[in-house]
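Laboratory data are not the source of any read-out in this text; all were calculated from the coordinates shown. Computed from a predicted structure; not experimentally measured. Cβ atoms are built from the backbone, for glycine too; each structure is taken alone.
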Structure I
């Protein structure tokens, strides 16, 4: 399947990227046993059909930290409900609840930070030309899923991901040009640039051959980008 390259905005060879993932190799494709959504992974730009895997990267280590840690933020709606509950002091002493917006130190033990050089061709999903090119094909689906239109807001919606997964599957199937993944901005801020890297057949089965010069490093509570992400999200380490 081909599409005129002028319809899609393509970014070539992004260069230096970062990732935080599980040791021993943060860039390794996730094992298929973790594809628990009817044989699919649950990432925003994973394959709707469950036929290929995706690994995600950020333009900075800070961007990766925000993406991974945002789920630990204090839930404002839940906090209001809990504040209205009068607890028995005896219950509080015997069954202390974990404080809101905290992360356990064990989170660090399983993960590594890693940088690398990323090559390839990536569809810039934020570009107006790309959205216009995708609109005729995907606007009906966006509206059916509850969006008012097919636009950047629909693509950043934290709700159902069938829309973005369908786009990922369609982009993967293109042959002219061949698309290696998606470049997009985080829903937590347009300054956070991210990449979804598609798995394609290669001799190197554990890591995308598009990634070179990979260097891993340990994360500590004092890692500057981690400290900054905690400050931004209002997080603290659990004692």
Structure II
């Protein structure tokens, strides 16, 4: 259990009740964890507490609009559990695995899900590790938030996905430009139909910007490329 004092946590906005339903109280407990232990452990900046709902929790849960019933989701570089935990709270019908390479952050995630009492798995390791792929199996969706550039995210995400599975990456204003910059590399790694999708348009201002891409049936050179790029990409992970 976390034993950290924290200041006042902003009240949940009206939209949170609609998004989380009967799990609103659990979402409020998660907000308190982020505002307390999350700040104490260095996973969230103190200045972020005032905007913990719109910028972090509701922002993350908005990904649920792009996930189908019963799908299996892997959240790579999960850190403080964003976007994976809010997604799991908003969509209890999906199976969420939080993938995090750092021991301290993995411990935080395990403490958090235990305290929240939610059915979420924590997998310690890098997304490109064979052991992680064996642990999570083939996923329907891989999510990420503020982890890396699209070329690196594609290298890490595609091997975890089933054919026609989707990579959903929370991005910022440069999302379209980043797609244009990395489209060729993404295609070479099996990511097709890359596009920008806006989520949470009815309750977030601005709405969430998501880059969505689908894993194609054929991934030219993916096996050799995945090993080489995995070793190069390690220093870029959180």
Structure III
């Protein structure tokens, strides 16, 4: 009798366990957000060839030159009208990394790596939107809108890293403003990488400045001296981070 009861209990539990196991196999909305640019690219934009254009070529050639000579060029290597004129490869780190990928696995690797950066940006944006809204449907809708709006700039070029770093910087700054441990000391280190990947790095300084300005304005208009001092203290990490990013 006891064995029969135990068997019955197990049988009753099994149908309840199966749905949970199936649910674990389904992709999360974060996974959907990560894959969203892939679906968007291949279903509405004509595929991976859409990500290639003229600038990709000279970036790769500049990277090959740097790998061959061990230094960043200071003069124009490619121009027909201004050969030898002063020129600096500001985005040399992207050039080197992607020239290395191209040398080993071809243009497909260049496109794939760029698409991974875009997909990672999409996933992080979804997580940020979910934290701010608390609503997964709203968060995925915001992510879809951002993916659609940014798709005109989906090229295998350095600027895709600026999209990624803007989301990272905003997420870390916003977490810090909410009182969470956001490790702002990482931002100057990330800025070093960003600066050598793409010239859009001033966007990071703008974000830091916006948060610092918000606290300084709060300190200026706050009547309570204690709250004013608190706002000033909150501005110091932003100001310090911004100063470190300029080094």
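When P(r) over Cα pairs in 10 Å bins from 0, in percent is computed across structures I, II, III, the figure 8, 34, 37, 18, 3, 0 traces back to II.
Taking distance in nm of label points 7 Å out along Cα→Cβ at positions 102 and 158 as the criterion, the top-ranked structure out of I, II, III is II, with the highest value.
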